[in-house]
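Listed after this line are the structures, all set down as C-alpha cells.
Read-outs throughout are calculated quantities, based only on the coordinates presented, and are distinct from any laboratory measurement. The structure presented is a predicted model; accordingly, all values stated were derived computationally and were not measured. Cβ atoms are built from the backbone, for glycine too; each structure is taken alone.
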Structure 1
Amino acid sequence: MIRSLAVFVATCTLPGPAALRAAGCGATQADARDAAAVAPATHKVLIENDTIRILDVNLPAGSKEPAHSHVWPAILILDTPRPGAPSEVRNFESRWQEPRASDQDGKNGKSPIHYLEIDLKKGDCAAVKNPPLPPTDGVVIHDPTIKVPFENEYVRVLEIEVKPGESEPPHTHTWPSVVYYYRLPSSRRGTADGKPPVDRPELTQQQVTFENFAQPIHTLLNTGTYLYQAHRIEIKPVTDVAATKR
C-alpha cells in the first residue's frame, strides 16, 4: 500500500521548483488549487492554526484526484496493516514532502491509502540551528520505547511503542507537537507532581491533537492487551527571517 502511494505521487507530480517560497517568513498562503479546496472529500482539515495545518487524507482504492497544489512543506505519516497483528496495530512510515506547484490528475492503486499530512505554515522561515533540549528529553535519555523515524531542521517525529504490561521511563517533551493515535489500548499515565496515576480507557478511533506547550516529566504503563502506538510530531523552532530558497 505504501508502494502504491509512492507510485501515485511519482506519476502525478509536475515539474516545478524544489520548494515554493514566498517573499517573507510565514507569508506563504494556500492557493485556489490547494488540496483541501479542490478535494475536500479526501483531504479533510482536522486542525489549523498559524503554525500548522493537519489534513486527514483517505484515498479509496481506484480513486482519482483532481490536480492540486501543496504550497507548504509537510510531514506525512502513512499507515498500513501489520501482518499477523490485531487490526488496531499498524505499520507506519514517515515521509517528508516538499512544496509542489501542482500535482496532475492521479489515480490510486488497488488498495485504499490513509495518511496524516502535517503542513508547516512557517516552512518558509529559517530554522533555528541546533535548538537545545533538556537532559530529561525522551530521545536524550535514550528511551527504548521511542524511535525517531524522521528528523530534519523543521520537525522531529517520535514513534512510541510500548508492549502490554511494559512501561516507558520518566521523560519530558519540550517542543510544540502534533500527537497522533491511530488506536490505543488502555493505559496508565503517571507524573512527578505527586498526583495519583490516571487510568485511560481504550481508544477505539483515531485521535489527533496539537499541544502548543511542553510536557513535564511523565511515564506510561500499557495496561491493555495489544501494542501501544503513538506518534509525536515535534515542531522545531524557527526564526522570523525568511528561509533561503532551495
Structure 2
Amino acid sequence: MMPLDQPLVLIVEDEAPLVTMLRYNLEREGFVVDAAADGEEALLRIAERRPDAVLLDWMLPLVSGLEVCRQIRRAPATRSLPVIMLTARGAEGDRIRGLDSGADDYVVKPFSPSELVARLRAVIRRARPDAGDGVLRYADVMMVLTAHRVSRAGKPVHLGPTEFRLLRYFLHHPRRVFSREQLLDGVWGHDSEVEMRTVDVHIRRLRKALNATGGTDLLRTVRSVGYALDSVG
C-alpha cells in the first residue's frame, strides 16, 4: 500500500547520472520524483502539476536555475513552493545570489544524499506547518487528524472512512489536479483492485458532504483530466 502523503519532488538537472542517483535515493525515502532537463521544461512541469518541492540546478540549458527560481517566486500559485538550489558554485557570493533569487536552501555539489533528504523534509515541513500539528486546512475546511474530525466554516462535516482519506490526500496537495489513476494510487494503493469509476463515486460523496454546510464547491472537476481541491472554480 502506498503511503497517503508522498511528497512530489521535481528534480531540475541536465546531468542524467545525477538525476538517476537522486531519483533512487529520494524514491527509497518515500518521495515521488519527477524530472526536467532544462529550465523551460521545469516551468512547464510545475504549471502542469505543482510539486511539493523543487531541486534546482543553477547551470541549466535555455533558462538558468536562478531565473526559474525568480519565476517561481513571481507567480502567485507557486510563491510558497519550496526550492533547494543544487550547484557546484560554492563561493559565498554565489550562495547569496542563489538565496536572493528566492531559494529556500542552497546545497553545494558534491553532497550527502541523506543530508539532502533531511533538508528536503525540512523545507516541505516549513511550507505546510499545520500538518505537523495534526491539522490540515484549505479555504474554510479544517481537518483534525488526531481526532479524525472535519469541519467547514466551523460546522462539522460527516465523512465515511474513504471520503476522509480522499479529503486528507487533497488537503496535503491543494490546487493540484489528480487523474483518477493518481487518486487510486495515492488513496487506495497501487495494488488495489478498486475500479476506476469507484473514484467518481467517492468524489460525489465527498462533494455532497462538503457542500452540505453551504459555501462554494471546493472540488473542481477538470474535464478529461481529473479532480482538484481548488477554491478558484
For mean count of other Cβ atoms within 10 Å over residues 46-53, find whichever of 1, 2 sits highest and give me its label. 2
By the measure relative contact order in percent (Cα under 8 Å, 6 or more apart), tell me the structure among 1, 2 with the highest figure. 1
Structure (1, 2) behind the derived value -1500 of helix-only ellipticity at 222 nm (-39500 (n - 2.57) for each DSSP H run of 4 or more, over all residues; to 500): 1
